[in-house]
Structure 1
């Protein structure tokens with residue numbers, strides 16, 4: 001399909017990102033994402049239900065299921081993936097910031113429910129996906145299925161919606177962190193912070209979005225990103241918290 005320029009991956013990613021993602025990133029708060037996020041939740045539920053159904057209906061020959069790694073050191077290869085997955089859940093911070101009652105009880109309740117949903121979704125998807133294809137499974141699970149299957153096309157479309165609504169949440173975390181560093185470095189007073197908040201927000205969002213888009217366009221595989229960002233995420237998980245404990 002790349003014989004037509006309007007089917008090219010770089011064009012479609014750029015166009016849809018500017019139309020559907022960037023406008024959602026400029027808002028000061030993320031409360032407005034409540035309803036779009038519900039659509040994203042429905043999308044994930046659909047995918048989680050689809051994978052076991054496909055496992056029961058598809059009959060793939062010569063599926064090789066590995067019950068143990070080839071070497072014990074292979075266990076360490078999954079650490080960057082685990083750390084990267086942890087880092088992708090930093091949107092718990094902006095969600096907490098938008099809670100009406102910012103109490104430990106409410107935050108604990110939100111985190112507990114989220115962990116249960118995430119654990120169930122990851123476990124079902126990974127288990128039945130691997131049992132379906134074995135070692136032939138694609139890094140992107142949905143690519144392992146027939147692209148002409150209507151149910152798979154719907155899953156891809158719903159996952160796309162989920163991605164569009166998730167990016168603004170993660171960008172909110174980055175924007176908040178950069179803005180905090182900005183205020184600290186330039187030692188801005190309260191009046192200056194409030195006066196130029198909008199200009200600062202638009203500048204940070206635009207630069208961050210453009211850099212993310214460039215990475216998405218020219219990095220061929222997310223595995224490369226996971227390997228590097230996973231190692232960086234390990235720093236946030238295992239080193240910085242320990243430093244904070246010692247400093248307190």
Structure 2
């Protein structure tokens with residue numbers, strides 16, 4: 001499917017990432033249908049999109065979203081508990097919890113429901129995309145890619161687009177173009193079996209390992225490592241927290 005043919009986007013998973021991605025796509029002018037398991041989950045998703053720190057109303061307050069656009073953006077958002085309601089979507093973004101078997105099962109079910117020309121993407125933060133797409137048809141694998149949004153999606157600019165040997169060039173351009181229309185900066189990533197993580201997580205994991213080694217070697221305390229990176233390199237968050245200091249990291 002070409003980018004200009006995309007009108008309706010289905011988001012599978014209404015958690016922090018799914019809701020944030022849905023918000024971003026609704027602002028970009030797309031009709032967005034978010035699916036999760038219960039009405040209670042979806043009510044929280046809607047509240048998060050509207051009311052929280054990175055939500056739409058706050059965006060209007062700080063001038064990130066013109067007040068006149070709030071109502072049209074909200075009108076672009078729809079919610080369902082029925083996976084079959086996604087059957088006419090042009091583009092699917094999966095954002096369920098980071099469990100490979102769950103993602104595989106979701107896509108296997110979606111493959112039998114959603115129209116055959118629809119593009120499928122996963123917001124996995126690091127699973128091999130070919131593994132995520134294992135149980136879809138060969139034809140769908142040409143329409144399958146990774147689309148990893150940095151969190152929180154309404155604020156962070158980065159989106160990693162991950163392509164496999166089966167992903168068609170048209171699909172790559174559609175996924176890249178959709179992310180860019182949503183205001184994201186795109187890094188292209190080649191799917192690499194036998195690894196976990198793309199650019200963001202692999203670089204951060206390496207830095208986190210080194211931070212832990214600095215502490216273990218007695219060079220600096222966790223607090224001083226965090227101060228150095230946050231104030232000397234403008235890293236937005238700490239390596240260490242209470243769980244890390246107690247041995248979790």
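Ranked by FRET efficiency 1/(1 + (r/R0)^6) of positions 170 and 202 (r between Cβ atoms, R0 = 30 Å, to 0.05), structures 1, 2 are topped by 1, which has the highest value. Calculated for structures 1, 2, FRET efficiency 1/(1 + (r/R0)^6) of positions 82 and 130 (r between Cβ atoms, R0 = 35 Å, to 0.05) is largest in 1.
Using relative contact order in percent (Cα under 8 Å, 6 or more apart), single out the structure from 1, 2 with the greatest value. Structure 1 gives the largest value of relative contact order in percent (Cα under 8 Å, 6 or more apart) among 1, 2. When Cα Rg over 2.2 N^0.38 Å is calculated for each of structures 1, 2, structure 1 comes out greatest. Can you spot which of 1, 2 the value -22000 was calculated from, given it is helix-only ellipticity at 222 nm (-39500 (n - 2.57) for each DSSP H run of 4 or more, over all residues; to 500)? Comparing all candidates, it corresponds to 1.
Taking 7.8 as the value of mean projected area of the Cα convex hull in nm², for residues 50-113 alone derived from one of the structures shown (1, 2), identify that structure. Corresponding structure: 1.
No lab work stands behind these numbers, since they all come straight from the coordinates. Predicted, not measured: the structure shown is a model, and the values here were computed from it. Cβ atoms are built from the backbone, for glycine too; each structure is taken alone.
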